[in-house]
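For reference, the structures are reproduced in the following blocks.
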Structure I
Amino acid sequence: MVDDYLKEFERQEIDSAIRVQKPFKRPKRIIRSFGAGSDDSGELKGMLTINWLLTETADADTNLALRILNYILLGMPASPLRKALIDSGFGEDLAGVGLEDELRQMYFSTGLKGINIDNGDRVEDLIFQTLNSLAREGIDPLTVEAALNTVEFRLRENNSRNYPQGLLFMLRALTTWLYDADPMALLTFEAPLAKVKSQLAANSLFFEGMIERFFLNNPHRTTLILQPDPTLLEKEEAEERERLAAARSAMSKEKLQTVIDQTNELKRIQQAPDPPEALATIPILKLSDLDKRNKTIPLTIIEQRNTKILFHDLATSSIVYLDVGFNLHAMEQHYLPFVPLFGRALLEMGTEKEDFVTLTQRIGRKTGGIHPQSFTSAVGGEERGASWLFLRGKSMLVQSRDLMAILRDVLLTVQFDNQERFRQMVMQEKARHEQRLVPEGHQVVNLRLRAHFNEADWVAEQMKGVSYLFFLRDLIRQVDEDWPGVLASLEHMRQTLLSRHNIIINVTCDEQDWSAFNSHLDGFLKQLPADDVQEFKWSPDKPAGFEGMIIPAQVNYVGKGANLYQLGYRLHGSAHVISRYLRTAWLWDRVRVQGGAYGAFCLFNHLSGTLTFVSYRDPNLIKTIETFDETAKFLRSTDLTDDELTKSIIGTIGEIDRHLLPDAKGYTSLVRYLTKETDEKRQLLRENVLNTSIKDFRDFADVLDGVKRSGLVKVVGSASALETVAAEREGWLEVFKLL
């Protein structure tokens, strides 16, 4: 009751602050309904964003300045506009994309999701009030410094992740080139960056002026409100049935026959293979063009202060990439769902000397970024998997002392006792996981399936999947009703995980920079506790085997899977070639082209032995399962040509040899170490891939017979689709609502 009173008082204070501001002209509104479900509380929630049309993308100076302003307003957990929206309590998480700068004209959108539609005016007013206050009272200079440092770091690092950097440059050039502007405009950032810095030096209110120009005085804006309608799907389906019935009744007998003939011709074309002469026009590599040996990553293993350090001597342009890992087996399994929030809390709740705003500014000013990341994987030949939480940071060598000081402070002096801030984080996590259920349902299905077959995927499901979503919904109640208990869990996790005996350090930089950095690293390790660590054996409590999970959507995500090792299969690298071929040939033709799904996958993990079939945005359900079950028959009967086999082998080698930048190489080497993927094992796998034969395809069909017989089925889909299945196969799926 007291908490409710305080929250209402805070909202009244926000409303009071809004009323004393200069009135503004309310933007034009667009109101749309969407087919929404409800969470466990039964409450239906909507979304509001305000959207501004900005200048053209090709204006490189303004483009860069707006990217920095976007980071100032929304890019950090403590950014002023982000913080105002989250602190308001009007919604669960941010909505909108922030700055969109890949179209001809940039636009900026922000707001809240998970709102009560009745609070739409208050959210809208709050956005303008916050922007108005920033323009009038000024932006904290430390926030500006953090944003400028972070954006400049990213520009100079140019981290394209798994993309070749040349491809990233090409895509960036196309952003302006497509509209007849200079393709180099967004590639040569030195001049625009220098101009922003000089303008900021000449006018400390430079970004405040941009807020005035592009947001407060910009009439080219609109407000979008999405209001939930749980009956929308039924209405749309009824309207479509009426429209189709009307179209059919208006057709003559001859016209109906024409439609039937055209449909049959479409099916014939879909099922017909591409003619050999057309396929011959596509240039391809030859097997002789491929390297016979894997590329290796330099690795030196060091023992320092009872801590294992992996060092990778790679050229990084004087950037130090650092991963600090905590072995999750040091704690009991009921703490696992806390891990994602625990990782965020270390960096987003402040320390004994800094609140989370100041800490966020310090991270932005002194480093290239620090973020938490969990890692789980089966370990070849072992029942127990690898389960770790990493804090991943990077900085220029000259700032590496600051990087280590920040990590020391967040690990040793983090202050978890901020109930409202932690509750905000839980609400954000819940909103983000609910939002991904529809667009990423195939990932939900795949992880839920894999959780049955090995410890590591079960752990991942506890921290990322359906089980985690249910945990979050319950955790909101726990935070409100038993905050001391939640706080005790967070403190226990820190005390349990934080020991030199329980961590691993991964460093990627060149040899010369390592010599300079190691003194800072040694000082960091020296300050950590050296307590003995007990490792726990977990007992996974797996969900039901056959499940149907309801979401408010018109499509389904259908999955079936099994553990091949448990069916007697012995690993051969050809399994990767075969699963790739099934994905690009059989499943593509049957599930996507003929079945109307947006995609389909066959995924095999050789460490765990788990193979899964999954469809994406699928109008079918039973039909797709039948296609999965016919895969063995397809492998026995397919007329696989030498050219098709070669293409599949080349594609698989392409995945093995995917492009990696230095930071990704260092992390990949760490993953191989934790999963005991030695260079010798990887080389044998490569040789298996290169020597894959048609006989391997035929033999693999016997394995897939076992998947057909004993595989588990999971579906994320619409209520109507699951109701139809229940009528046809009573009791086949255990059905429950996700949203």
Structure II
Amino acid sequence: MRQRSWWLIAVVIGLLLAMASTHKLTEPPRARAQNLPGQFDAGRAKARLARVLGDESPHPADTVTSDGVRARLVAQLRAMGLQPRVDDRFNCNVLFKQRGVACARVRNVLVTLGPARGRHLLINSHYDSVPVGPGAADAGVGVATMMEVAGLLKEQRLARPVTFLFNEGEELGLNGARAFLDGDPLAARVDSLINLEARGVRGPVNMFETSVPNVAAVRVFAAAVDRPVANSLAVSAYRQLPNYTDVNSFEERGWLTLNLAPMGNETRYHSPGDNLQALDLSTLQHMGDQTLALASRLAAGAAPTQVQGELLFMDVAGRALVTLPMAAGVALLAGLALLLLVVTWKRRAWLGLPLIIAALLLGIGLAWAGLTVVGGFRSGQFWRASPQWTEAAIYAGVIAAGLLALAAARTLEVRQLRAAFWLLFLVVGAGTALAAPGGLIYFLSPPLIVACGMLAGRWWKPAETLAAILAALLLFVTLGAMLGLLEELLNGGPLWAFAPLGGLVLLPWLIEAKPLVEGSSRTRVAGGAILLAFAAWIPATIAPAYSADRQQQFTLQYVVDPSFRQPLWSIANDRAPLPASFARFGRWQLGTLPIGLRQRWIAPAPSQSGIVPPRATVVEQSPVPGRARRLRFRLSTGGADSVTIMAPEQADVRAAGLAGETRPIRAEGTKGSYTLSCTGRRCDGALLEMVVGTAPVQLTLIGTQWRLPPAAAPLLAAKPANAQPQYLPHATIVVERMRI
């Protein structure tokens, strides 16, 4: 009995180590030290990017720093023997999935290779950054890749044209993509697109979005890429997220589309940490190899004809891509469910269903409870520096829940629990497919192997056990690998979401280990499970919350609003308590401000001279059909780098944009305030336009300067050591109101 207990402990340790290594299943190949002629050279690509970024200052669209980046980009392309052209436009674009329009002056840089005639392959990325970071990955990794690929394709005889679009203004509202579509005649000659993005600085490059229908795009990707990291679940889920890239603007043209991006260590995304030092060379190599392979294949002839229907697909540990028609997947799911339903009935295995469901629910409950308890005395994202400890605690809770369920299932055989689990697995797969159809791919192969083993077990008894172990292993290298990617994507939470997926990966192994549980006393198993569930949280409780690599979010803003008695300091972080030294700057309280719904720390601030509010002077008002009116504003930024005109959610706003070039705003399916923003030097004096209903509207003008007044220096000096702005820049914000 004691020997079996030790074997059970070894299994538990092995499972925890396996779950800690899921991210390694999709690690990109190491950057090559030497390259053959025609191969992508990541070192050379990164060196070019370093020359383009210069001192690595943030360079949002239509700023002095953006001018410098663009000039160096053009010079670099010319030094490579290419002939870039610059397209200069002041335009607006609808903010996807929001009630907003964003305007800016953008200057796209374009390079075209190959014959003068034919349909173009477009390779696109953006060279502008957010105001808060240098954008070495987002999307410097795309710029570096495109320069290197352009240099390599220049030496090839291309069957059709390839255009490289280095666009400006993606971070503002996909303005560069919209300028290309609306103003560049070349856009009418494109039939396929490779888009390059980034949400992290390391890790594998994921193909996370395709054109719809996806058959032609997925077939091209599968045939061209040697080390694919892609799955149809991610594609389906991404379509439902509020995030967007340039592809959202381009998709109206119906081009064959593939969208690639790394997402390792999102804590550096849209922050000063998105720098060249952090950009992993292997990640750049992975993006470069894939882009070059796809470009070479698509440039060899016209884009494949779009085929109706959808393909399910997933990579197997980043080594191969498995595809299956959606219809075949649905049919296979139905057939497997019927077979396992029959087996479950014959074995009376339905008795195990409540225990397995209880194990999954208990695992989720333990994850939620652990996060809540530890978060009760460790405010903020306490896992940010070392997420692996919190993830390990979550999976330990799932294992503990499984052990408790097995200890309670003394009268049930492994064969019964096995049939019950895989039937439930198929039910979960069907539910997943209803919400995200592409997720079905993860719920077919493992139960198919088990079903084959069950059938073969009628002639050779060990076949079913061997098939179950093989299915569990396949599930680990597929769904487990996807879970490793999800850990990077959801690093900000909710972390408890890892528990149900972890349960699906871990429970098959625990079920096969049931003989070891039976060889130990029920009290010992239950006690060990409870001890595991609690002890696993100790490292997560004592590990530092933040580090130099994974820093705390910390944005300081100086806010001036006439509705306040005095200016305010605003600190947006993860709601962790401020250092004790901040008490000398005032009394801080958590609250919200008109500049956004996010909770932040707020305290009174001293008045500063020379801060001018933005103004929007109505210069023309005229009626339009449909009981509406058109208003034209002359914008005065007051020195702000960006100005947002905001209307309340209940207002009747029909369209907004530049005078004579408004964009319709659709309220259906969206929530929140209506916004019209303008960013960059060209906005001062710009003529903007809104079409609104006849009822009066209260507008809020928010002017943002990407710098702080001198009085902010002591607060910045007192900030935590491992803290930096993310998403929101340090800024001076001035609020003004007007009624129209």
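I have 25.1 for mean count of other Cβ atoms within 10 Å over residues 229-236, calculated from one of the structures I, II. Which structure is it? Spell out each step's value before the answer.
On the way: I: 13.8; II: 25.1.
It must be structure II, since only it matches.
When Kirkwood radius over Cα pairs in Å is calculated for each of structures I, II, structure I comes out greatest.
Tell me which structure, out of I, II, gives -12000 once helix-only ellipticity at 222 nm (-39500 (n - 2.57) for each DSSP H run of 4 or more, over all residues; to 500) is calculated. Don't jump to the answer; show the numbers that get you there.
Values: I: -15000; II: -12000.
So the calculation was done on II.
Once distance in nm of label points 7 Å out along Cα→Cβ at positions 117 and 605 is computed for every structure in I, II, the highest value turns out to be that of II. Each of structures I, II was scored by FRET efficiency 1/(1 + (r/R0)^6) of positions 213 and 509 (r between Cβ atoms, R0 = 41 Å, to 0.05); the highest score is held by II.
Thinking of I, II, which structure, once FRET efficiency 1/(1 + (r/R0)^6) of positions 45 and 677 (r between Cβ atoms, R0 = 41 Å, to 0.05) is computed, gives back 0.40? It was calculated from structure I.
Compare mean count of other Cβ atoms within 10 Å over residues 237-244 across structures I, II and report the one with the greatest value. Could the numbers behind the result be given before it?
Numbers: I: 10.6; II: 13.2.
Going through I, II one by one, mean count of other Cβ atoms within 10 Å over residues 237-244 is largest in II.
Bear in mind that the values in this text are calculations on the coordinates, not laboratory data. This structure is a prediction, so every number in the text was calculated from the model and none was measured. Cβ atoms are built from the backbone, for glycine too; each structure is taken alone.
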